[in-house]
Structure 1
Amino acid sequence: MNLSWRMASLFVALASTSTAGCVRSSCVQAPPSVLAAAQADRGAQGASVADAGAARATSAADPQFLADYTATLRFSLGAPTRVTLSPDGSRAYFLRSGPRSFVRDLYVLEASGAPARVLVTAESILRGGEEQLSAEERARRERQRQTGRGITAYEPSPDGTKLLVPLSGKLYIVDAQTGAARELSTQQRGAPVDARWSPDGRMISLVRGGEVYVVDVATGRERALTTSAGAGISHGTAEFVAQEEMDRMEGYWWSGDGRSIAFQETDERGVEELRVSNPTRPDEAPEVNRYPRAGRPNAVVRLGVVPVAGGRPTWIEWDRARYPYLARVTWPARGPLTIVVQNRAQSEVVVLTADASTGVTRAILTERDEAWVNLEPGLPRWLGDGSGFLWASEASGESALELRSPTGALVRRLGESAKFRALISVDEAARAAYVTGGEEPSETHVFKVSLEDGAATSLTRGRAEHEMVFARAGGARVHTTLAIDGPRAWVFERADGTSIAALPSVAEEPRAVPNVEIVTVGAERFRAAIVRPRNFRRGTRYPVIDAVYGGPGARQVTSARHRYAMSQWLADHGFIVVSIDGRGTPYRGRQWERALRLRLDDTPLDDQVSGLRALGQRYNELDLGRVGVYGWSFGGYLSALAALRAPSVFHAAVAGAPVTDWREYDTHYTERYMGMPEGTPQERAAYERSSLVAHASELSRPLLLVHGTADDNVYFSHSALFSSALFRAGKSHEFLPLVGFTHIVPDPVVNERLYRRIAEFFVQHLAP
């Protein structure tokens, strides 16, 4: 689990879980004292109780919804995904499954406007055989939150005539016109990982057995470029925290001229080993993972450069003791090998250029922040002519895109009116960058930004989440629109924005269109989403469910209507479901985000309380005498925290896969916000104050814990330790172990049972 953007939606996370039952030793009804307190709360709301009973009696919940929702993976199956364009923009490629299938096929849509067609399928490549995944590939997909099967990845060749398709532990070259596929035969056996084209398209690079290889496409001749992997040392793959927390999946990089490869060497021998057992198979050996918990040793990483023709590596030198994190690597055709390194406290980020022949580096840019420096995906981005690079900085208090000279000097800030969020693409010919941004944090828009004068032009409008994918040559693009007031759309467009054709979707839509309202409330101007029952009656007061995430880097309140389908189903049981984005959530500026420093507990919780009260003051239909809260990942932590710390506000909680003690979570995420467990007095106090385990005796509200026993991100031990502490403190609670499942395992049947259990839990504890 990345506790940030990958878990931005609570419902995405919950739809990817499953359960195998309830541990009855702790799965009991709340004790009489808790029930008495709940009854007292309700007694003060006599009219509300009667109204809620009427609401339950006339529930508008669709009885077929859960079956549809889970079978379609939140209505996402059948929608175009992994969209790319050919280099010249003449074709758009995308993956798509059936509306209730996880098996994806590769489609192509021509700019001529001809109907989209299937280019190749996994079944045709494997001739009906079963897909097999290596342990390395399964782990990689877990880090990517990848749940699909069949063709799940592909890459067009540099000239656009072929596509590289990894499938079932093998590599296939697919003709971009006919779809004819041939296996890339090699002398070596074993599943390849992270296969990619060379810049000239003549070779394929890959990682196998912890070593970097190159394969001649024409002959299949394979050559190892690195050696000596094993016993905790690997080459060419990113370590756990890089994949999970730095948004860096790759561990090697081609030089722009195709003559060399820079590769990461990872030494995990000092990283502690955590074991995951299958409780239903005590005869099986546990799975062993290298996982660096907060305050403990990380993997030791260094960067080497090796000629593709073969030879000894040159090691790139920097002060690795001071800057142990290798955050970014880029090697443009006309520009130096460039790396971004970060100190362990994450308060400094340094951009270094390296001489690949000697290993000597030179610092050209340093960013500092007394709290932490964010890492931006895709940056630095060198311009094609080597005249400078793009960078993002929050030094002004707002995230801003910058053009820097080759020496790192600031040339100009770009598109400040766009409120920069992320770089999408650069059109070298037009001297323009395409970025996401926008003034309103619940929406995302796409802007074209001039590299010459920094002027920004919006390419999108309307209340929606907009995304675009551009052709390498610029111009042609695929525009995705996820709107608050309309259906989802994927459109192949020309450079001027005119439509060529829609990428066809066969994804199902919920029968009940979510009834969502996005508002701004409170002195802090929190963005909040409100979902009312379809049979909502004015003058009736409804119990409230707070669907929460609340942590850094992720939004719950978004202008994508389809993401509220589960909220609508819950609301139709006689609730009003709300979500509130408090401090720490993105797109509100540096100060807003850094409010979480040493405050992962009280700041998010205080903002949920303040937001609820502000909503209650504005909307009388919200009965704040009966409030439930639930979430997953960070949202699970915050839900349990709410039950412990604010029982006068939150009357029942469901906590999915919660971090229950931050000392048990990984280094890069935890230390960014909390510092070191044995650091300053303030840091030590923050860890103790934020621990759910340490404060288990404070529970006085009904609590349902849910956790996967095979979770290799937020380990099952988190909830086990918390449950044990609750039991020892005499605090009854319910505990649903998801036996054999990780943080994200889609299982329609089991997920249907889980959602139903959650709804029953809130009806039991919030309704009369």
Structure 2
Amino acid sequence: MFKYEKILKNIVLFLIFIIPFIPLVVCSSMFFPYIVGKNILFRVLVEMAVGGWAILALFNKEYRPKFSWILGGVISLVGIMFFADIFGVNPLKSFWSNYERMEGWVTLLHLLGYFIVLVGMLNTKKLWNKFFNISLGVSLWISLYGIFQLLGWATAVQGITRLDTTFGNASYLAIYSVIHIFIALFLWLRRYNWKDSMGIFYGMTIILNIIILYHTATRGAILGFFGATLLISFLVALFEKENIKLKKFCGGLLLLTVLFIGGFIALKDTAFVRESQVLNRFASISLQEQTTKSRFMIWNMAWQGAKERPLLGWGQENFNYVFNKYYTPKMYGQEEWFDRTHNVFMDWLIVGGFLGLIAYLSLFVFVLYYLWNKKHGNDFSILEKSIFTGLLVGYFVHNLFVFDNITSYIFFFAILAFIHSSVGLGESRRECILDKIDEEKKNSVGIPVIALLVIASLYFFNVNGVLANRSLLQGLSPQEGGLSKNLEHFEKALSYDSFANQEIREQLMMFAVKVKGFGVDQTITNNFFELSRDEVLKEIERDPENTRNRMLAASFFNNFGIYDGASVQLEKALELSPNKQSIYFEIGLANLNQGKYREALSSFKIAYELETDYDRARQLYALGAIYAGEDALVDDLLSGEIVADSNFLNAYKNTRHFDEMVLVAEKMLAFKPDDPQSYITLAAAYYEVGRNLDAINQLKIAIELDPNFKEQGEGFIKAIQNGSL
């Protein structure tokens, strides 16, 4: 017997009970403050908890989890994804992910450890109630914080029309609220006392979470909530035999929910619904909606990728390769670089193939099996079974439209562990090899080995990533030592050689372009350029099939006038993603900068013909036609449209179409009437066509808007008046 068992058990339980506080973590001192801090804390807590649990399980078999098919499903998922990631397109990213997501196999491994610790340590109703009550308390605070955002007392990243609290993302908050609504409902009903202090606590938690869920305006989660409510009501109305009042109540609730949904559909075109930003999001749902159409297009791309690698998929974090390879030009209205399918099941199909998807879906199947199969001896009532079934269905529906994050994973795996712990899994655990090891060896060898493994895991999984993250953020932030200090921080971030090198290199390239625009000492600009060039080439060598990397590199080289270097990257990017218009745009703009007008026109033409409804493609095709002297083509493409774009301003100026240049400048001013630069630009255009008085008037307005421009502006005015400009 381990003499410090009670102390160590309390320590591990303490670590477990900290985990529900993770949603509160926002690390403003980190790059991606809403993501990185939560994930790092989760990993650290799990690593220490697993170490403590392992020592306890070494000495006492009561801490070792019994087998269930839920446990088997979790182990299968982690095991299958290990091989999917090894044989995937980018194993490094598959295992480690990046700062923006912080998922990958490393997170799956920690979720497995978390599951095992929960089922090994939380072996009584009292402990599970404590775990869930702590989490409900945290959700109550988060809900209050959401109310503060709604009242304008706290800032919301996505605005008060879509609350995000400490998640930084309304969708993440929404599913968190859904889960806690049904956990609170379960515990409230299990107490059989609705009027004591805990009953009031559960009731308040449910009400506030429903309010917050509504104000996230997250359609998938809200649809999941209504779907769960319908299913719970239906199951109780169908299967409840003893409590007739409850059966009738749920039948009425089922009818009421159906009528509510039907009433909303009937009233969706009324002013009341259309004037509400939340309700209008639901009223606008249709197959013709742009978001809906884009989802179907993304899922079709994912399906094409799944057919190419059906068994084990592409590996975690590798959907971007599929997205670029099978990109459809009709996606032009959406963001350019999708790394998720916005459907959890499609995500698992892509990253783990059919084996990975089946392993993931098995978790739902096994939970429902243990909930409803009478031979497994759980003490759940029909209502309690229905609540958890509804919760899983609500989570399932939500996942049809978005993707998971660390907080939803934490509570999904907690529910898996709770169901595992609540059902009869046979007699006490059989004797295993650990029982044959004598106490002395366990103390002298086992404990030190476990302790060393915990220390090693804390360093291996966390330290370099955190240090690189902090250095990256410092590299992006203003420094007292000037830009040379920023460069040092970027170099330091890269020196850790962490999983985040790709993100660091991307940020370095973009920062180097900004430095070039600052007009600082040429030595500083050159130093940033050289470091960025070397690092981007290393990244491309490491990950040659990544279209995004090559496009960023091409843009970087174009900004520094290294057109040959950009051309190499663009040609390869085009091979990897032949239907992406933005690649042709970059090629065309690079050719314009080099005076290769016919080549530019050809690139813009291809982009336009890929999808003729894309206005940007049409406008750039017209831009190329201006430089190429194809005036008839310009007229045909623009049909008299004036494009408020500096590229068109320069094009008309360089081709001596001064009247059109003035029209563009005037329209640019109409879009930005409070920007002094708009008036300066229009003044320059007026001067080009000999409208000197108008030019002077525009400069005077610019001086009024920006007193700092006074000396320079008055100099321009004087030069115009003297004819010396």
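Each value in this text was obtained by applying a stated rule to the coordinates, not by laboratory testing. Keep in mind it's a predicted model, so treat the numbers as computed, not measured. Cβ atoms are built from the backbone, for glycine too; each structure is taken alone.
Of structures 1, 2, which gives -5500 when helix-only ellipticity at 222 nm (-39500 (n - 2.57) for each DSSP H run of 4 or more, over all residues; to 500) is computed from the coordinates?
Considering all the candidates, the number was obtained from 1.
A value of 13.0 was computed for mean count of other Cβ atoms within 10 Å over residues 112-119; which of 1, 2 is the source structure?
Structure of origin is 1.
I have 4.5 for distance in nm of label points 7 Å out along Cα→Cβ at positions 296 and 688, calculated from one of the structures 1, 2. Which structure is it?
Source structure: 2.
7.4 is what came out when distance in nm of label points 7 Å out along Cα→Cβ at positions 384 and 640 was calculated for one structure; which of 1, 2 is it?
2
Check the numbers for relative contact order in percent (Cα under 8 Å, 6 or more apart) across 1, 2 and tell me which is largest.
By relative contact order in percent (Cα under 8 Å, 6 or more apart), the leading structure of 1, 2 is 1.
Which one of 1, 2 has mean projected area of the Cα convex hull in nm², for residues 176-527 alone, as calculated from the coordinates, equal to 28.1?
The read-out comes from structure 2.
Quick one: distance in nm of label points 7 Å out along Cα→Cβ at positions 104 and 656 came out at 5.8 when computed from one of 1, 2, so which one is it?
The value was obtained from structure 2.
Please state which of the structures 1, 2 yields 3, 13, 23, 27, 21, 10, 3, 0, 0 when P(r) over Cα pairs in 10 Å bins from 0, in percent is computed from it.
1
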